[in-house]
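**Student:** Read through the structures below before going on.
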Structure I
Amino acid sequence: MNFAGMINQSLLDYPGEIATVLFTRGCNFACPFCHNGHLLLKFNRAQREDIEMAEVIEFLQERKSFLDAVVISGGEPTLHHDLPEAIRIFKNMGLLVKLDTNGTNVDMLSRLLDEKLLDYTAMDIKAPLDFKKYQQACGRLTNAEFFNVRAAINLLQQAEIKVEFRTTVVPELHTFGDIEVIARYIEGAEVYSLQQFNPSSTLDSAYQSCLPYSKEEMQELSLRCAPYVKEVRVVNI
């Protein structure tokens, strides 16, 4: 398995752990507010050559004395059929593994959980679980993908690992009521992260002129979600 990019060391992407972050190429969504638009296509000749697995393994082995975890993000990692094999390698090196996902490949997610290959999963919930609203936030969405998102939420609600749900809050797409509806849908969740929209780099250039909610408004959203989930995190990105 190859990767499109790597952050050598992060203290933010796996809370409480020192992690290397690996980015996969390719995504089935085209969220207009996405800041990783360069990763949407699986094959993009305009980008530099991908990082081969052998290079990743060598890097991790050299630094395994002070690394705790690997975070696999994207793009959408679960689109890659060889993801389980890659994770097994990381686990055999004694590393924790966190997966960032949009939840559309619930079969892959279920397989990873069944094989106990994940220690932490963060799933993005793009909008309230209404097809039209979700499609607008995702840019493109099939009926099967929408069904899988709902199934993935239910699956993770029952999982025996660390689970975080998160939403990038975009004023043009999300009202305060929308965010509260999401929190109510995932009632009982351990963590719900509200990520402040960053207009500096977006897939749809029109969103670069959109103002994010203020810090005060994000805190108000946090208070609205608090009755439904165990912890609400406000993340500025």
Structure II
Amino acid sequence: MRKNIVAGNWKMNNSLQEGLTLAKDLQSALNGKTLNCEVVICPPFIHLAHIAGEVRTIGLGAQNCADKVSGAYTGEVSAAMVASTGAQYVILGHSERRAYYAETNDILKEKVLLALANELTPIFCIGEVLSEREAGIQNQVVESQICEGLFDLSAEDFGKIVLAYEPVWAIGTGKTASPEQAQEMHAFIRKTVAGKYGAQVADETSILYGGSCNAGNAKELFSNPDVDGGLIGGASLAVDKFMPIVEAF
């Protein structure tokens, strides 16, 4: 069965001390609550091992991993290193990684394989930029990202993937895809997966929305049948902004 997930991507924010405080405060806010979703936080690499000891009901993920097993790759962090911290998830293919660090679908394919080999759950990001949306080719762009990055996987391994649709034009801009636009794309993504792996695998795949999701729009977005949660950026950096999104389920 597919899961509802609300994942916080902290990006390059918070010192170690600030990150520990945020994680502890979030855990305290969650204690005793009955939730209808899994909560995940994805802090910077250097926070992971420290935060792992402070969270009990919160999933932990990295924001990236290397496309190599190990070796002379200064500054890189391998999937095995991520797993050794106690993390269970890793974000791969975020639009910022694709745009600023030239990560291609071929590179991401390797990262996915290494993540799965180390029993990490990839949160695989897909989505179009504004010019692609305005040109009406958003479906082709997203389909290509899915096919080229993931469709070499077996059905069993694909079943371990979480997808995150992020309309790049709505990230950090204050713009948000309307609930109708989000549902339309998520339904298309599920149909694309079904075409490759069948209806059961597609129905069991969690597809998150990531694009300026906040306390004001989360409930409406999450009410769509094919939207299974959110990949949250800025709103995940404050408990009082993140908790209403979690509770939108």
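**Student:** Can you say which of I, II returns 1.7 when distance in nm of label points 7 Å out along Cα→Cβ at positions 112 and 208 is computed? Spell out each step's value before the answer.
**Tutor:** Details: I: 3.1; II: 1.7.
For distance in nm of label points 7 Å out along Cα→Cβ at positions 112 and 208, the value 1.7 is produced by structure II.
**Student:** Which structure, out of I, II, was distance in nm of label points 7 Å out along Cα→Cβ at positions 136 and 224 derived from, given a value of 1.5?
**Tutor:** This value belongs to structure I.
**Student:** Oh, and also: One of I, II was used to compute distance in nm of label points 7 Å out along Cα→Cβ at positions 168 and 192, and the result was 2.0. Which label is that? Don't jump to the answer; show the numbers that get you there.
**Tutor:** Working: I: 2.0; II: 1.4.
The correct label is I.
**Student:** Any idea which of I, II comes out highest on relative contact order in percent (Cα under 8 Å, 6 or more apart)? Can you show the working numbers first?
**Tutor:** Numbers: I: 18; II: 22.
Looking at the calculated values, the largest one is II.
**Student:** I have -12000 for helix-only ellipticity at 222 nm (-39500 (n - 2.57) for each DSSP H run of 4 or more, over all residues; to 500), calculated from one of the structures I, II. Which structure is it? Let's see the in-between values first.
**Tutor:** Numbers: I: -9500; II: -12000.
Matching structure: II.
Each value in this text was obtained by applying a stated rule to the coordinates, not by laboratory testing. Everything numeric in this text was worked out from a predicted model, so none of it was measured. Cβ atoms are built from the backbone, for glycine too; each structure is taken alone.
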